[in-house]
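No lab work stands behind these numbers, since they all come straight from the coordinates. In this text, all values refer to a predicted model and were calculated from it rather than measured experimentally. Cβ atoms are built from the backbone, for glycine too; each structure is taken alone.
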Structure 1
Amino acid sequence: MICSTPAFVLKAFDFRETSKIVTFFTRDFGKVKGILKGIRRDPRKFSTTLSPLSLNHIVFYRKRNTEIHLVGQCDQMDDFGLQRPDLKSFGFASHISELVDCLMPLEDAHLKVFELIFDFLNTLKNVPVDTRPIFQIKILSLSGFKPHFDSCLACDTKINKEAYFSRSRGGLLCGRCIFQDRNAEAVLQGSIATILYIERSDWNKALRLNMALPIRRQLESILTSFIHYHVGRALKTNRPVNELLDLA
């Protein structure tokens, strides 16, 4: 079956001497893997740079018996300014592409995730700020990995004072139930309120939230450890991006 759809590049690697295998996140088919034959031998065969999170229009031949499909056309539509010499923006985009690739299953269409990537890139293109915590909270919710922050996981009571985050159980424990995970991390009430606000707000409204530095740092710690635990490995882009921010 011949399929045509807009697609973001998540990652690309060389295959044999002439080709590349690329993972896309498409509007209509979700995450798709495809082979671009001959692109290394003749880059002009495809009108694309295959840079992380560049938006392309692809035409591919979908086969039932394989997860890697033949891409016959790949034309770049927008690179969102990621080709400019801005290491921070490139690092943010690389981190988001790795996160989407880790969390989303193959060939499961999810328009809201596609739109979330679009929102992230349009913000990065206009104002190169670090919106990773907002993206992480939203994609965890959309992908089914959403941590539970509405009440205590054990007793289901609303948490008003003491709160602890259990990455193994995937949510909050109250002071009475902390014995169920002695490795749970104490969480600020402001961090809980911020996560719930972002989950329930659209992208533009979430952008207007002014996060205090202690809350931003705690969100980074909580989300990074939670993703690491449930993905089964640390994301390769975490450390380089944080080093770039420290340098800046």
Structure 2
Amino acid sequence: MSKNIVIKAFLSIALWLIVCSVGYSQESALEIIQKADDHARGVESSKGIMRMTIIRPTWQREIEMKTWAKGTEYSLTLVTAPARDRGTATLKREKEIWNWQPSIDRAIKLPASMMMQSWMGSDFTNDDLVRESSIVVDYTHALIGEEVVEERVCHLIELIPKPDAPVVWGKVLVRIDKADYLQLKTEFFDEDGYLVNTMLGTEIKELGGRLLPTRLEMIPAEEEGRKTVVEQLDIDFNAALKESFFSIQNMKRVR
């Protein structure tokens, strides 16, 4: 066998190994989004404590809350402070969203038209709070590059809503850390392509046995001096919660 034939055979085998390696190791945009979503929310059940700070040019206020979630279909958020809002709760149970207002002793079912309204006067919406729309299910996903955020190399993924998806965004750009699947920066665009909000994930630390960005900032694009900060103070990804926990009756009495 001649030397040239040996070299060609070696190069062919090497190329084949490279192609196979790339084909089997490269993740799709959907797989990356799914892993990031599972990492942040937990696949089974979780419970946590959060602090929200609403910042405006001339004032700011804090809201403390407890949260419970089971998969993607059930969640409950309870306001524990300040005193005037204590006991206010928001429940997601499959396709239904309920709000409990203790001041008027009334549970209100939220229609789809209210999902994009502000939650408690913040820059987060009712939809953000209960995650009614899903970055996994309601969008098509495309890897369009990479970007460095918080000194971490991230996948840059473009999300385009599916035709019948119950979302208002025309496009979403997500940066997900390649090493730990952390969602570090997300930009939300309207149907005309204008940037509306930017969400930043910072202060990365271990919480609940996972590495997480423990501070989220939602920053409106065209409203200077305005943003909302959510700090994850504690979280337990091993909470044993049953579906029966997420009931309208329990929403009224949970503490």
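Given 20.2 as the derived value for Kirkwood radius over Cα pairs in Å, which of the supplied structures 1, 2 does it correspond to? Value 20.2 for Kirkwood radius over Cα pairs in Å corresponds to 2 out of 1, 2.
1, 2: which one has mean count of other Cβ atoms within 10 Å over residues 92-99, as calculated, at 23.2? Kindly include the intermediate steps, with their values, before the conclusion.
Working: 1: 23.2; 2: 16.1.
This figure was derived from 1.
Of the structures labelled 1, 2, one was used to calculate distance in nm of label points 7 Å out along Cα→Cβ at positions 108 and 228, giving 1.5. Name it. Computed on structure 2.
One of 1, 2 was used to calculate helix-only ellipticity at 222 nm (-39500 (n - 2.57) for each DSSP H run of 4 or more, over all residues; to 500), giving -5500; which? For helix-only ellipticity at 222 nm (-39500 (n - 2.57) for each DSSP H run of 4 or more, over all residues; to 500), the value -5500 is produced by structure 2.
Please compute relative contact order in percent (Cα under 8 Å, 6 or more apart) for structures 1, 2 and give me the label with the greatest value.
Numbers: 1: 15; 2: 20.
That would be structure 2.
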